Each structure stands twice: as structure tokens, then as C-alpha cells.
Structure I
Amino acid sequence: MTDDVTQMPVIDVDSHWTEPPDLWSKRAPEKFRDRVLRVAKNAEGVEQWVIEDGQVMGQVGYCSIRPDGSKSKASIAFDTFDEVHPGAIEVAPRLDYMDEHGLTLQIVYPNILGFVGHMVMNVKDAEHRAFCSTAYNDACGELQAESKGRLFPQAMLPFWDIEASVKELERAQDDLGLTGFVITDSMEDWGLKPLHDPHWDPLWDAAQERGVPVNFHIGGGGGPMRLWDRYPPGRMFAALSTMAQMGNLVCVVNLISSGLLDRFPRLKFVSVESGIGWLPFALESLDYQFVENGVDDLKLRPTEYFRRQIYGSYWFESDPSHAIEKLGEDNLMFETDFPHATCLYPGVKETMQASLEGLEPRVQRKLLYETAAKVYQLSIPD
């Protein structure tokens, strides 16, 4: 056994970027200059992202770590950029943070347009909407290049336009070097066809051919999100965060039951920030239901589909051994969720060490970096 897993390389498969205030404004053409995503103070002095004629998109960034390294548990976002840890925004302090906590590489997801970029649909003008996505991807390419191959943001796609989505996927990989993309699993919310409809086949063809993963991040789709009451903020966010994780249960069950995986057997899907403890239950249940309901028009059983082409990630769970025992050791990965309220900071190394204690070094390597390197087509730097 390895006594200290913190000496191994680590690919953190879920972190976030608090987008800088000029990300969109400095890239905007003249026609969008006064309408673009920008930061403005409200009457209380709170900095907010606004768009078009002042439509509020959210606070400055979903971050709970301050510049001095202290962590707030009273809110999921701060009121001003000055209160945000610079590592949430800038490359150099992010790399310093990673070095301090033993993280070799990070996969990075968006914030202000939603964790899969789906909130861009609140922009009515389709051309402006497309600019929001492509400008974000341009910034991601710069972020990745500046990090010298340690930060890997995932692309947003103009998913309301299938042809444009394929072209942007090609551009994101070929021109910007991005290694995957995020997408919502709730297309029906926007009047679009569900993801297993042949309408989406050109995108799935391109992703499968290129080997890029399709990322379903929690909070980016449908699922059981219903509060009984307006709880105090801490309770409310705790409840909604857990419900959002179960939203990915809905996503995975639909993905397997839809028939899409028979048509695209080499396409990789990642359930991000949803934990892994529920996966054995969900798949055992779906296996059972397939048998008892006479499902005979799909090639594999649910657990077989999962093992072939779906991946999960964990961070807060202290013991992943049950999921490993039930699902195998090849489809699970480690994450930290930096810099969100529920991230592992500051106990990244301690939590990682405890969760992997007693596992064979072969399994530890897979959870910490080998599987992620395969999924996102990454090389571990020396």
C-alpha cells in the first residue's frame, strides 16, 4: 500500500472559474458594447453581473474563499471582487493554490452563465447569445495557455444551433486546445429536442470521433429541485446542493434508458460534482427494473453501459470503496470543487488521504489521475 497518496499526481476534475469582470466587455464588438455581460453595482453597493439593459445574471462569482485564505460559510458568493480569493480568477495565484494543496492539473467549469453555460438562454438575441459562448471559450483558451497545461476549462457550445455547436466544438479543440465541453441535459426547458433525438447526432458524431467528453455538471439541467419552504440561507443552499446532485441521477438514468449509448458506444460522459455514493443504488435499481419490465431492445444492462462510457466524480465522501466494489475501479475520479462553498478547501490533502486509505495503489492512481488523463486526453507533466 502507498502510505501517502499526496505524493501522487492529482487531476482535480471539478473546479470553477470566477470570471474576470472584463471577460466579455474587452472582447465585445461595437454592436454589443453597451449590452454585453458586465459588472455593475446595485443600490446596496453589491457588484453584480448584468446584461442587455441591466438584466441581473448573478453576483460577482460563486466563491467562498477570501484573499487571506479564510473560508466563508455564511454565503455562496461575495459582494465585490475585492473579497474574492485571487486564485479563483487569476492563473498565477491559482497555480500557487494548486501547488500548496498537491493538485497537478484542474478541469475548470464556468460560473456566471451557469455551470454548463445554459443561462445564456436568458439572452434573447441569438447573435449576442452566441458571442457570450464564443468569447468565453476564447478566454478559456487564453487561461489554459497561460497555465502552461495545468488548467483545462471546458467549452460552452451554442447548443440552440446544432451546426454552430459542431463548428464551435471543432474550433474549441483545434484552435483553442480545449479538451471537452459542458452541456445541459434539459433541452426541453428551452423548447429544443431531447438529447437522444437524431437532431443531436452531428454533435455526438463529432465528439465521439474526437474523443472529447460530454460533461453534465450539477445545476445545469432538470431533476428534483423543490423546497418545502424558504429556509434560512445555509439550510436552503445545503438542501438545493444535495437535490442538484440527484438531478444528475435523473440525467444518468435518462442517458442509459434513451438508447443513445447503443448508437454512440465510444462517446464519453462525465457526471460532474454529483458524488458517487448514489451510483451503485441507481444502477442496481435500473438493472432490476430493466429485467422486471422486460427491456430487451437495448444491447447492454445499465451497469454495463456505465462501465463502458460513463464516469463519476467525488470529493466530500469519506469512503469510496463501496462504489468501487460495485462499479469497478475504472470510472471514478477525484475533485475538489474549488472555490465554491462546498469545496474541500482547506483540507484537500487530508480528505484525499483519508478517502483513499487502504485502497491498492493501482486503484489510488486511477482515482487520482489515470482515469481523468484518459477521459480528458491529458498528459501528466514531470
Structure II
Amino acid sequence: MPRNYGFLSTYPPTECGLATFTAALAGELRAASPATRVGVIRVVDRPQRSAGPEVVHHLLTSSPGGEAEAAAILNGFDAVVVQHEYGIYGGPDGDQVLSVLERLTVPVIVVLHTVLVDPTLHQRDVLERVLAAADAVVTMTPTARRRLLQGYVVDPARVALIPHGAPDNRRPDGARPAHPGRPASLPRRPTILTWGLLGPGKGIEWVVDALAGLTDLDPEPRYLVVGETHPRVVEREGQAYRRELMERAKRNRVGHLLEFDDRYLSVAALGRIVAEADVVILPYDSREQVTSGVLVEALASAKPVIATGFPHAVELLGGGTGLIVPHGDSAAMGTALRRVLTEPGLADRLSAKAAAVAPQLLWPAVAARYRALAEDLMQGTDAAVA
């Protein structure tokens, strides 16, 4: 039977990973059946116009008091999916979400995007209260699930592991763009790609430094960095990080290799760029990142991937699906890039291994698992009512 799903999250046109995640998941659930209804309560910092027919209400983080109305609307759905990240809700450590959760009477799935190893007392209290209010909790990586079970009070039976989803950006012919080192190489510059909201901690500077060791390649590669500067970073320091990257490239005499596309692109537009990349690099400084949508999307696109050893990368790339390099090590990044771009057969092998895991990471497969989880919860509710 058709089911109706409510969501509590940021949502496009808000420019953040949770908004993109929710739009993709909601779209796949709706696509499963024409009779399925999806409604989103969009979390916003200030009053805004409606963002589409699926947005049924706005929850203001800057003006507490609307939580009861948000909960009342969500209780009109068969099940509710709540995205949890400390920074998107109002109140200290996002504790505004608790005022919504405590009023919900329908089955609730909470999706955790961050599981801190060393939270403050209040962060721990907030998350444990979120966990207590949920009928099911989704973590997206084994590391996140392990951290949750070891560090927080939660019933393991209610914790599900469902990977982050990704759109299908695989090239229709299954081929990769040609680059130096392949026998049938075309005379085109290979593209090294990083994308996502820009800001300190992304580690882009280490790749800029690494480019200095790749100028002997013929043709020279280009390093394409796609994405706007994170809105919170702009508020604090403007475009200082982007300017520093450009200055760093000039000092290293590789300014001609670094290109920025500072737009927040549609899923389709970004997909076209990803499909044409030769290698994706994730040089993140964080050693704690347990979920990376960019990493999942790169693998789902069957791309050779180089990443620093943050937990999600170690899990997905550790078996030889990609190359892992030390944090902040530009020399190691340069060596890895040179290998992918020149070592015969390596890029093909990495792409083949990524292609093997891609189907389980695509949004239709991921949404099917959410649908099954929600159905189990709703059937339990139906049985209890009967």
C-alpha cells in the first residue's frame, strides 16, 4: 500500500549536504509509487518563501516556538525521517530538535550525519535524547555505528546501517576520459577534481602544493575545484581561504593548473563534471569524518579516488578501491596523482573496483532500504493499533 513520508531537514535551495541528501531520498521514495506523498518541513534560519510543493512548512531556528506546529504537521504522515546534525537546528547544540521529537506520535527514523568521539556533556545529552525519541536510528558507516554503540546509550537493535546515497554519474559507455599513460591517450589535459562547499579544513592547499611536482607531465593536468565557499565561512572571513589558495598556486608557479568553479551546481550539472573527471581527490584535514557524501558519489561514478585517511575513506577505499594518503602530505598526494595519471592500468583497475560497489550506493538502492525500514516500523504500529 502507498505510504506517506514526512521529513525534517534543511532542503533546497539551502546549499548544504543535508539538503541535497533529503531532496534525493525524498525524490526516490516518491518515485516508487505515484500515490506516495512526501512532505518536507524545511529548517531555515530566517523566514523564506516556499521552496516547492513538497515543502509543507518552515521551522525557524532563529525564532523558537514553532516546534509544536511542526510536530503536528509531521504527525499527519505515516512515518517521519529526521536528519540530525548539531548545526542545523536552533538552540545550544541544536537542541531545538528535541521539542519536535518529543511531540511526534508516528514512527520516527533519525539519520545521524555526525557521531562525535569526544562530545561535550550537552552534546552527549542532546544526542542521547534524540536516540531515545527515535524508533530507528540510521548510521551511514560501520565506524559511525561502532562509535554510537560504544559511546552513547542506545539500543543496538534500533541502529541500522544504510550507506549514504549517490546519483548515477557513470559514463554511459562505461569508459573513462583518456589521459597520459594510456596507449590510446587523446591530447587532452587530465582533470583532477575536488568538489563541495569550500573552507579551511578541506585540505585543498596540499593538492596545490602537490601540483608543483606534476608540471613535467605532458599535457599538464588541471586541478578543478568546484563549489561555493561555505556560507558560514563567508560570514566569518569572506573569501580569504579561496584567495590564499590562489596566492599559494602563484607562489608555487602552478596558477595555470588551478581552476575554480565557484557555483553551487545542480545535481545534473555537477554530475556532468564528475563524469568527465580523470581522478577525484579528497584531501580533507579531518581525522574524524565518518560520512562523506562526496566520497560516496565519486565511487558511485566509478572514478579513481585518492583520499586522506579519514574513517569513511579507510572503510570504502581500504580494500584497494582507491588510494589512501596521509593527512597534510603534499608529497604523498603528488605521488598518488602521478600514479593514477601515468601508471599503466592503475586508473582502470581503480575504476573497475569502484564500479563493482557502485550499484549498492546509488539512490534507488539506498531509498529501497529506507522504505523497508519504514515499512517495518509502520507495520509494527499498525499491529499495535489493531
Structure III
Amino acid sequence: MVLNYIWIAFFVIAFVVALCQTIFAGNLTIWSDIMNASFASAKSAFDISLGLTGVLTLWLGLMKVGENGGLIAIFSRAMTPLFSRLFPGIPKGHPALGSMFMNISANMLGLDNAATPLGLKAMKEMQELNTQKDTATDAMIMFLVLNASGLTLVPIGVMTYRAQMGAANPSDVFIPILIATFIATFVGLLALCIKQRIKIDKVLVSWALGLVAVIGGIMYFFSQLPQDKMQLYSTFAANALLFTIIVAFIGVGLYKRINVYESFIEGAKEGFKTAVMIIPYLVAILVGIGVFRASGAMDYVVDAVRWAVAACGLDTSFVEALPTALMKPLSGSGSRGMMVDCMATYGVDSFVARVAAPYKALPIQPSIY
């Protein structure tokens, strides 16, 4: 329901702003800009969905191999002590738990393209348990909060973009992203535990302390590395771990004597259907954002925030990164584009581009989920 009002607001506000520009500023080309932006955004949404088709097909195919081989069930049992407390509405051993574990793991490695199909699968499986199809369950909300807070241990995607844009040190955002996403995850989980009246017992405290120890260890390890080696080692660790999981899925399938190829094809077909299903959602969101930005309304919002921040006597140098932050809850791909735009406009090593990087690292795409 909230997204419905937000989407309508994009168009209504864009129309009002364009009308004011025409009447008071004599700007007649604004309408062409808005329509061109709507067409370009619709095309971009389709291109994104088309590009996502291969990723969805690959990962849901591999997930089916892991599911048929029993490896997903093993992951689910391993995470049962934690997930049974955070997701009390999901039965123990349910396939959604395995999908959530894989999704969260991929997000921690900064591999948002790999995480998206796993998140879609988890939400679909949770929706099957939902008795009120038009209302999100507590488990769905908890899962979205975990994605929105987006604990990222190794931000491969962001560092790759920075390297492609010619950053002097692509990995210098590593520690800030780790700190920002950890704090966001901690606050989000704590707030939702209070809201959903989840008891914070010894198990949750133990997991929290263990996570703090892991993050502290990672920060210490990478702080000892030369700057030019940080990206190399982090990329190696993330991709090696990911490919190891793929081989493990196939190996367990062979051990269980299942038809690995047929299992993959079965899951891949589901991935293709999912890719087609999300096209309307992407078109709706990206077109709404496109007309809002083309009308100049986004600039007015940023200017208003800059004025408010300046009125408080604070530094306004971060304000230009706000469009990336505002876009992230609506579209991961849109925020990726805005982050790259920040890098191109202000310089990849500028303060604004560095501030935009942690926003992009938060991997949620609720408009798709």
C-alpha cells in the first residue's frame, strides 16, 4: 500500500513541477524531457530484466541442484538455532530457510546479482506460507530488514565499479562500508526484535558476539594489508568461496546419485519464469523515478535538504549523494546507476562518490521482492 502511494506521488509531483516550470519559467521542453525519460526508463527496466534472466536462471538452477541433493537442508539445519528465533513463523527445515541463508551469504560478499535470485526464491517460498497474500508476514519483514541493512563483509561490486572508473585506490571504501552496514544491521535487527517482541536470549547474544568477532578480525586483517593488495585479496576470497559453493552443490548431487543436469534445468526454468515476472515491477518503479528526476523534482528535494542541513550549521558536502540513498530502497539497479553518475560527475575519488558507495552496498531491492 505504501509503495502504491509513493509510485503515484512520483507522477503527480512530476506533473505539478513541470506545470510550474512551464507557467512561471516558460520551459516548454520539460514535457519532452519527461516523456523521453519515461521511454528510456521503460527500456532500461526491460534491459535490466533481460540481463537478470541469465543470472536468475543460473542461480535458481544451482539452488535446485543443492535442494535435490540435500545441501540446502543441511544449511537450514545449521542455521536453525538463529533462524528459529528470528523467523518463528517459518517451520524448521522449510526450504525458505536455506534460500535465505544463501541470499544473506551472497549479500555479505557484495554479490548482489547472485543474491537477487536467491532472495526472490526465499520470498516466494515464504509467500506460500502466508495466509494473507496481500500482507507481508513478520518473517518477510525481518528478511527485508536483513537485506535493507545489508551487512557487507566484502563489497566486491562497489570496489569493481570504482576500479573501472579509475579510482586511485578502489578498496579505500572497504572499512567504511563494513562499519556502516554492520551498524545498520545491528540497529535494524534490534528495532525489529522489539517490534515483533522477539526474545533476545543467549543464542541471539552469542551470534551477535560471534559476528562482532568476525568483523573485528576482518577489519584487523585488511588493515594490515597494503592498499594495493586489499582489493586483490578480498576479490579472491569472495569469488573463491562462491565457486566452492557451486562445486559443493554439484559434488553433493553426484554423491546423492541425482541427475544433476536435469535438476539444474528444472530450477533454471523457474528462474526464467521469475525473470519475466519481475519485468512489470521494474518498469513501474524505474519509469516513476525517471519522470520524477526529469521534471526537476529530485533536484528540488536535494536543494531543500541542503538548505535544512546548512540551517543547522552542518556540512552539506554529502547532500549530492542523497539521490543514491533515496533510490536504493526502490531499485538496486537505479541506485547503482546513480552511484556511477556520482563518480562520473564529481570524480571517483571525491567525497560525494565515497559517500554514495555505502548506500549502494546496501543490497535490497524491495520493489522486486
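None of the figures in this text is laboratory data; all of them are computed from the coordinates on show. Model, not experiment: these values are computed from the prediction. Cβ atoms are built from the backbone, for glycine too; each structure is taken alone.
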For relative contact order in percent (Cα under 8 Å, 6 or more apart), structure among I, II, III ranking highest is III
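Here distance in nm of label points 7 Å out along Cα→Cβ at positions 11 and 291 has been calculated and equals 0.5, so which of I, II, III was it run on? Write out the running numbers ahead of the final one.
Details: I: 3.4; II: 1.8; III: 0.5.
Source structure for this number: III.
Matching task: -26500 is the computed value of helix-only ellipticity at 222 nm (-39500 (n - 2.57) for each DSSP H run of 4 or more, over all residues; to 500). Pick the structure from I, II, III.
Values: I: -10500; II: -12500; III: -26500.
Here the read-out was taken from III.
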